[in-house]
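Taken together, the values in this text are just the output of simple stated rules run on the coordinates, not laboratory data. None of the values given here were measured: they were computed from a predicted structure. Cβ atoms are built from the backbone, for glycine too; each structure is taken alone.
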Structure 1
Amino acid sequence: MIPVYSQRFLGAIKSATVQVLSVIGWNLQSIADSTRVEKTQLHAYQDRNKASVIPLDVAIDLDKLAQRPILLTAFAHALGYEVIPSDIGPGHFGRDMGDFALCAGDVMNTAMRIWADQTIDPHEADEISPKIAHAIHVLRRSQAVINKVQKSKQPYTVSTIGGRHD
């Protein structure tokens, strides 16, 4: 039996598992071949009718394959934390603002579809929750850049003219 506290976050972690597998875009067997678990386990980790939850080491492997901390962010949110990259540098702020524009549009598109019937059911809440969390995550990364500028009292280079964005 899953403890009551963990049960509250099971839907969000299952949704994040579905999302990370979708972002990777491979078939389950190929993904399984890149982790320590079998295809059937990967399937169970995203199945809302099964109590199994993806182990953290497998979640890290999948996040690396997706090149985004999708599952790690879901686990962190379950504990009340945010995931902020340690390598914030030139170019990140501009890229984050572009990412925010895209994910905010996705949140709004999903919200409008969900609200069409004037009701948010649990499945719809599970669908939109990781999208909102991602938008918040992007803004928190941007806030970290702004905090760095405020603390250091030094300007932040978003990009150099004719240079590349890191």
Structure 2
Amino acid sequence: MTVFGVYCLLKTRRMISSMSVVPYTVNANSSQKGLALRIETHRALPGLRRKVIEVPTDTVFTSDRLGIPGSYVSTPLPPTRKERKEEQRWIREQQREKHKDDVMATIAAPFERFGQYFVRGFMGLRDLFSEDGFVHLRIKGRNGTWKVDRDFIWALDNGHAFDKLVKPELF
């Protein structure tokens, strides 16, 4: 059990919680300016400080593109008047049916909630052992890789702006 706990803590060791681009000067005496990535990591335990590093963008390499292809991003059209009326009618019918089944819902609610938590636990374990959906960053001059969760991020221009700054590399 202790080994499993240590494994879970070490798994989140270099997981990135936020990244931002900041300007920096190459030397104190020179007027050359560039862009740097400010990387902030997740806390492994409450009470620990987050690790924050700033590195030039030319020293950061990714295992895959962070950007989502344009075909996966859809912008929904606003609903028409007919669609809104149909949706409102459907909501009213659902409320009527819900009111009829109210007694059975109170009896079955604890079992449904337990099932939801049980499934959520298995999904969390699957995410723990498989690194599906992570993009790995390698920083030149620092050992190890850093992980970004592609599924739970907000990125400017769906991640394409980040892809223009950082070079993809197989490692």
Winner on percent of Cα pairs over 30 Å apart once structures 1, 2 are ranked, highest first: 2
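Here relative contact order in percent (Cα under 8 Å, 6 or more apart) has been calculated and equals 24, so which of 1, 2 was it run on?
Values: 1: 24; 2: 29.
The structure behind it is 1.
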For 16.3, 48 (Rg and Dmax of the Cα atoms in Å, for residues 96-135 alone, calculated) the corresponding structure among 1, 2: 2
Structure (1, 2) behind the derived value -12500 of helix-only ellipticity at 222 nm (-39500 (n - 2.57) for each DSSP H run of 4 or more, over all residues; to 500): 2
Among 1, 2, which structure scores highest (criterion: distance in nm of label points 7 Å out along Cα→Cβ at positions 16 and 56): 2
With distance in nm of label points 7 Å out along Cα→Cβ at positions 64 and 80 derived as 3.1, matching label from 1, 2: 1
